[in-house]
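Just so it is clear, none of the values below were taken in a lab; they were calculated from the coordinates. Computed from a prediction, not measured in an experiment: that's the story for all the values here. Cβ atoms are built from the backbone, for glycine too; each structure is taken alone.
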Structure I
Amino acid sequence: MIICAEQLELSYFPKFLGKTKADEFHLQLTENLDWQIEYYRMFGKILPSPRLIAWYGNEGLNYRYSGINHPAIPWTQELLVIKSIIETNINHSFNSVLANLYRDGQDSMGWHADNEPELGINPVIASLSLGESRRLCFRNTSSPRQSFNISLEHGSLLVMSGQTQHFWQHSIPKTKANCQSRINLTFRLII
């Protein structure tokens with residue numbers, strides 16, 4: 001499914017991985033990735049990030065976001081398999097992946113755009129969801145009332161490209177619903 005709006009290029013594949021394969025990857029990655037708690041400064045306070053993260057990539061890569069430098073952890077076998085499946089299906093190469101573990105409905109991601117300089121002018125971000133479905137919200141940066149949501153299902157792939165990161169922000173809000181864990185893998189090309 002292709003989602004169209006002004007200056008927005010999204011392709012969404014709700015059943016990209018079958019349930020069996022998605023279940024297998026969710027379990028493996030939950031157990032095998034080097035999950036970390038990040039801390040950031042907000043309003044003069046040091047706060048823990050509302051989710052766990054792990055950043056993997058090719059040797060020597062660094063990725064800086066939210067004021068924190070992330071040296072790449074070497075790829076795991078599972079991540080390389082997933083990367084290959086995605087690259088083959090969307091005909092785009094990646095050299096890194098940011099993994100986010102949302103432990104429950106209180107873990108979240110604030111409004112942001114993936115627009116760091118090392119991602120290039122019009123980055124392609126391939127976002128694979130494993131585990132609990134969560135709502136991904138989009139809003140236009142010049143007209144925030146122009147917004148919409150996508151339910152990211154277990155095994156789904158969302159590809160953001162073109163000028164999306166220039167004109168749109170996205171977030172994963174907290175929810176009071178009883179949620180199990182969710183892993184989101186966002187594959188990127190650091191230049």
Structure II
Amino acid sequence: MPVKPLIVCITGLPGSGKTTVAEALRGLGFLVISMGDVVRNEARKRGLELNDSNLGKVMLELRNKYGTDAIAVYIGEIIKDSNSDSRYYAIDGLRSIGEAYRLREYGYVKILAIHASKERRFDLLVKRGRSDAPLSMQEFLARDRRELDVGIGEAIAYSDEIISNNGSREELIDKALSIVKYWIDEYLSGEYE
């Protein structure tokens with residue numbers, strides 16, 4: 001049995017389906033940690049409204065002050081200090097390959113990228129109804145640009161697997177669970193040692 005946990009990092013542009021996949025992994029025994037929640041919590045501490053502009057500024061400030069892997073350091077400490085007996089962690093919202101490298105200090109990292117068309121992603125973000133939902137296509141495209149500027153494209157390019165989310169929610173979940181079950185089998189067989 002491997003000593004370090006299996007960490008599945010889920011990446012993709014906003015609205016691609018990362019959280020849907022992360023939540024589905026709970027059924028396989030994964031403890032889910034959202035990188036976006038780290039940023040939202042920091043914004044709350046600062047008394048900021050949780051909109052896209054403020055969250056983007058906080059994310060960039062944290063990265064500028066503490067390095068491009070700042071959020072991953074925080075996530076790694078959560079994993080390290082976890083009182084959970086979980087051997088599996090799903091990290092929702094990986095934004096750079098540097099974050100993945102940092103998380104390797106805490107476990108065996110696999111990266112799962114989720115891709116969807118910009119029209120589908122825009123529609124899903126609006127329907128989700130969170131306070132940071134884009135109010136226009138222009139705002140949506142600016143958010144994509146910010147995410148690409150911090151390295152999400154490289155994280156997607158270096159992912160271990162990429163899933164297209166242009167079908168049903170069930171199809172996305174089935175594809176993701178199939179891939180992650182394979183990774184669990186590899187992990188349990190000691191292939192990651």
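For helix-only ellipticity at 222 nm (-39500 (n - 2.57) for each DSSP H run of 4 or more, over all residues; to 500), the calculated result is -16500, so let me know which of I, II that is.
The read-out was computed on structure II.
If you rank structures I, II by relative contact order in percent (Cα under 8 Å, 6 or more apart), which sits at the top with the largest value?
Top value of relative contact order in percent (Cα under 8 Å, 6 or more apart), among I, II, belongs to structure II.
If distance in nm of label points 7 Å out along Cα→Cβ at positions 59 and 91 is calculated from each of I, II, which structure is the one that comes out at 1.5?
Going label by label, the one that fits is II.
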